[in-house]
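Visitor: These notes open a run of structures that come right after.
None of the figures in this text is laboratory data; all of them are computed from the coordinates on show. Nothing here was measured: the structure is a model prediction, and the numbers come from that model. Cβ atoms are built from the backbone, for glycine too; each structure is taken alone.
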Structure P
Amino acid sequence: MGLGGRSATRVGWMLPVVWLAVIMSAISVVYVSHLCRELYSELSSLEQEANALQVEWGRYLLEQSSWASLSRVEQLAESRLDMRVPRAEEIVVVRP
């Protein structure tokens with residue numbers, strides 16, 4: 001009989017501990033799920049921002065290549081600096 005009383009007492013104080021552990025675990029699951037949703041939302045918005053910046057970078061590279069094109073440089077050299085391509089008789093080859 002003494003053994004049966006101990007087992008009932010042990011179950012009597014372990015049950016609230018187990019219930020507390022279950023409730024804490026459930027709260028933790030809810031919190032972590034909420035945190036994951038927030039972080040996923042932030043990741044999604046950062047990916048959209050990265051895509052927009054990538055598109056803008058591509059536009060800047062295209063603009064840079066158009067500003068540095070050979071025809072544009074020639075046109076500016078002719079119009080602003082009065083430069084021209086030398087004729088064949090004006091070219092001098094210097095040999096060492």
Structure Q
Amino acid sequence: MLASSQPPVLPDVREDRELAIAGSPAALHIPLDQVPGRMDELDNQRPVVVMCRSGARSMQVAAYLVQNGCPRVFNLQGGILAWSEQVDQSIPGCWR
């Protein structure tokens with residue numbers, strides 16, 4: 001999906017302190033409590049993949065986005081923890 005001609009928007013709903021440990025330059029940082037006020041930053045023409053630490057907060061945000069008109073929303077199942085194990089082991093070990 002990341003390599004497609006229309007890569008997803010990657011809202012990261014974690015807090016600043018979490019991003020300081022393991023962040024992604026491709027992500028759009030929108031802390032959980034700011035999502036309702038910043039939905040206009042999401043491009044509805046592209047898929048949206050919401051992420052957090054473990055997938056729980058991002059699942060809530062994904063459901064909220066769908067309920068509020070975002071057409072193609074996905075949750076990064078397992079969050080950044082799963083990503084660090086399955087895709088990018090450069091995420092610091094203390095984060096796991």
Structure R
Amino acid sequence: MKAIWNGTIIAESDDIIHVEGNYYFPPQSVKTEFLTNSNTHTTCQWKGVASYYNVVVNGEVNKDAAWHYPSPSSLADKIKNHVAFWRGITIEK
């Protein structure tokens with residue numbers, strides 16, 4: 001599967017984890033040159049605290065368009081540091 005924004009592949013892997021309608025990409029499959037840290041954090045009652053990234057392609061910024069769980073709850077340990085996308089980022093098979 002691929003995560004694409006602005007015509008650019010941001011992540012690509014055959015080892016995706018699907019949770020609650022979101023596709024989580026393994027950290028090594030994500031092209032980190034397109035991510036910048038965000039100060040945004042949200043809390044999921046069962047997964048824990050999510051940290052966000054801005055996605056930047058060709059000078060355009062998609063704010064908080066990716067997130068991950070650096071220290072998830074034990075229930076969500078399988079998605080630790082995996083990255084999910086939204087806000088216009090297309091996930092294709």
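Visitor: Of the structures labelled P, Q, R, one was used to calculate helix-only ellipticity at 222 nm (-39500 (n - 2.57) for each DSSP H run of 4 or more, over all residues; to 500), giving -8000. Name it.
Guide: Checking each candidate, the match is Q.
Visitor: While we're looking at this one, here's another question. Supply the structure label, taken from P, Q, R, corresponding to distance in nm of label points 7 Å out along Cα→Cβ at positions 20 and 84 with the calculated value 0.6.
Guide: R
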